[in-house]
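Bear in mind that the values in this text are calculations on the coordinates, not laboratory data. Just so we're clear, the structure is a prediction, and the values are computed from it rather than from any experiment. Cβ atoms are built from the backbone, for glycine too; each structure is taken alone.
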Structure P
Amino acid sequence: MFIFIILFVFFIMTISLYATYMDGTKPKGNIVLGVTLPYQNLKDDAVKKILMEYKRDINILSGILFSSSFITLLFQNYPSLIIIYMFVWFTLFFYLGNSIYMKNFRKLYKLKKVNGWFFGSTHIITIDTEVSRLKDKMPVSKLYFIPTFIISLMPFIIALFLKVEFKFYYIFYFLISVLTHLLLLYLYNLFTSKKSDVFSEDTKVNLYCNYVYKRYYSICYILLAFIESLCLMFIFLNILKIYINPIVLTAVVVVSTLFSTALIIYTQNKIKNMQNRILSISDNPLIVDNDEYWERGYYYNPNDSNLMVEKRIGYGLTINMAHRWGKIITFLTFSFIAAVIIPLSIMFIKFDTANFSMKITGDDVKISAPVYGYSFRISEIEKVEIIDKMPSKFKTNGVATSIYCLGNFNVEGYGPSKLFIYNKVPPFIAIKLKDRFVFLNSKDKDITLKYYRELIDKARTIKLQENS
């Protein structure tokens, strides 16, 4: 299951990056591949040739890199290597994709210079007062975020009625719901509250283009919040021990991810097509030629006070690197990525190379393992048994590979359990405590049996001492 999830992630990343780079081939008004051209030259033969070469290179890159994702099958039992490989893969795709884009951007920009396809102004500032007055009425109300948030909290409401025992980590999942909604609400505000654009000297055209932009993006982020809430609801129900079939849960996550990706791509294309359709029949389109601010591969315009502007290719907004906060945000973003990826890789390397071991000192039993180590007292043991086969299990907070399982799981027939097992090295020790089970074994069958005898002997000794 783990490797299929990884391959699915690679598939989603490939689709997202492919859609991002191919988006540049579709005109945004009179901008194609990031270059502003007169409408009559968008279908020029030389322009078409550059676009065809660009599409060919992106198709080849996407095919090669997606095929290379299957290399993970060779080390599917080592999550640390998969995480490192995934990070390198994404960085390579991003770098090579941008290199292909910049090569063709410069070819098209050079063609524009040679043919003198310049027009308009590079520093024009226009305001349509009627559009500015009505801009707040364009998006769908942000109050729709309230029911989506309530949906994500339904498991907690159910838990209150069922009087489920509270666990500290429930707070963590509650915070995930809050932070996710805050992020989507921030993006909603970013897209719907930005300064209205002026596309034409005709106010009706400006109203239509801005209405389409703000309306569709507001719907998009509310729907994303709804999808996220459903996912969290299913995950939380499982954590609260309200059993959900693992296949159903996985299907919900997969379908919601696909739907979210498709929704973002659909929204962008819908807005672009509707704006292009109205602008193509407009008598007085307003064209601003500011290609010079995109020559570096990113937006750098010291004359623009806006921190965020519309991307020329891809989806959403990008940062104005000439803005002081633009540099700070970019630095913090890359620092955050490094701060997550590096420790995560180190942690999984520890998981992949560590041995689970048990040591009894007096009445204390200590199981050593990375992150999820656990201790309990011999006197807490109600039953110890050896089993040859592990029942089906579902991870709630831990690590599960085809080689080992570590952390917190729900085990069929046993309930909440701590697992420290190597899946392919039976037998397994099942230790029943008051409120959970602990499953343990070693890479060596003889050591597993040694642990079992130690637990049995120590439990008998403690019981004799209590009875004497």
Structure Q
Amino acid sequence: MKSNKITLVVVCLLAVTFSIIFSSCKKVGPDAIEPEIYPSEIVQAWINFDLRLLRANPAILNNFIMVQHWGYSSIALYEATLADNTGYQTLSGQLDQMPSMPAKTQGLSYHYPAIANAVMAAMKRYYYSNIPAADKTSTDSLEAAFNTKYQTEVDAETFQRSVDYGKAIAQIIIDWSKTDGSLSVNPPYVLPVGPGQYEKTPTAFAAPQNPYWANNRPLVAGIVAATELPPPPAYSTDPSSSFYKMAKEVYDMSQALTVAQKEQITFWRDVPGGGHAHWLAIFSQVLSKEGNAAMFDKAVLVYAKMGISQSDARISCWKAKYTHNLLRPVTYIRAVLGQPNWSPFIATPNHPEYPAAHGTFSAAAAEVLSKEFGSNYSFTDRTYEFIPLPARNYTSFNDAAKDAGESRVAGGLHCWPAIIAGNTQGRAVAKYMDDKIKFKK
């Protein structure tokens, strides 16, 4: 009996010894094969850096560059980290014309945060290539800071292998993105002319914004046709018509705005940054609130679902806008309601009325976030405290999307049918993506 006990102790000691030696050789704390063991720190850090760049460079990084960057960056991040892991699958063969991705080398270790760092830095350098030199230096510094940290967590070969893999995936996605039509040179756009047609709006009377964006290849094949909207209310100048009444509602509301409404309008004006960036900021705040309940894998997955749906919502929305080409409330109110000096509380964006862009993007984001974090997820939105604008409390993501829509009517930018149509289309885009694209096996 004594001999058996001694043998058991020796076996246990040997097992512990070999375990220590093996771990030391790998120089890895947690098992590098499982991405869910890591916190979401690296994902959130690059999101917050993205927000900083967008706010600092609004003339360079517009909504179109931002959402295209988000869409493709999120796909690159997902493919480089989650796609070949247990329970997940690649988006190649699912997203429209997406090329196949190189697999990680079997039997070798990878450090997923290091991969993510390489992906996000590479995508930033491509899409944000026109930012000032100081911001490019900040990009290098952020990447270097995380690389310094990660080099203490794994051996040199594993670290370099991870960085190289992240860069390789990023370049493949960048090359794919160059074929989506966004780099095409289009002829000068000529505004259609006629009753109810969109006209340039005061005070800038700027040219229509990106009228050819709808020609770009969406990420999800068939999504534009599947989320097509019915026509807006028939144009009419008759005071008894629904068109006249909906415009007059906007005008009447503008004459009696409360302090609360003005705060709501200003908050969802989304300057600086834009509407997509606002929902990216909300996602970052959710990650902070969730803490360890939303680890690396969850952050990457939701970032991808939001990025894809936001990118395709922009294309679907722009297709509808320039198909229906409806005039804005300010044009109608000045010409038909006899208020030639009327202006909305905030300036009207330079694109057609129907559907509302904020309504579309907000509904798409709320749909994704509700599915991932719950339909009754309460949160405090502190996106613009840095301005400072007071935080706003919401009982759900849909509650926030509703607030965004209301702000655009109160602000004099849209009539209600455009908001309702945008909400319908945004939800449809997110649902169509969720039905057609399978991230998990």
Which entry (P, Q) yields the derived value 23.7, 75 for Rg and Dmax of the Cα atoms in Å, for residues 81-304 alone: Q
At a computed 14 (relative contact order in percent (Cα under 8 Å, 6 or more apart)), which of P, Q: P
Once distance in nm of label points 7 Å out along Cα→Cβ at positions 65 and 345 is calculated for every structure in P, Q, which label goes with the largest value? Q
Which structure, out of P, Q, was P(r) over Cα pairs in 10 Å bins from 0, in percent calculated from, if the result is 4, 20, 28, 23, 12, 6, 3, 2, 1, 0, 0? Q
Value 9.0, calculated as mean count of other Cβ atoms within 10 Å over residues 185-192, assigned to which of P, Q: Q
Ranking P, Q by distance in nm of label points 7 Å out along Cα→Cβ at positions 265 and 329, the structure that comes out highest: P
From which structure (P, Q) was distance in nm of label points 7 Å out along Cα→Cβ at positions 289 and 369 calculated, if the value obtained is 0.8? Q
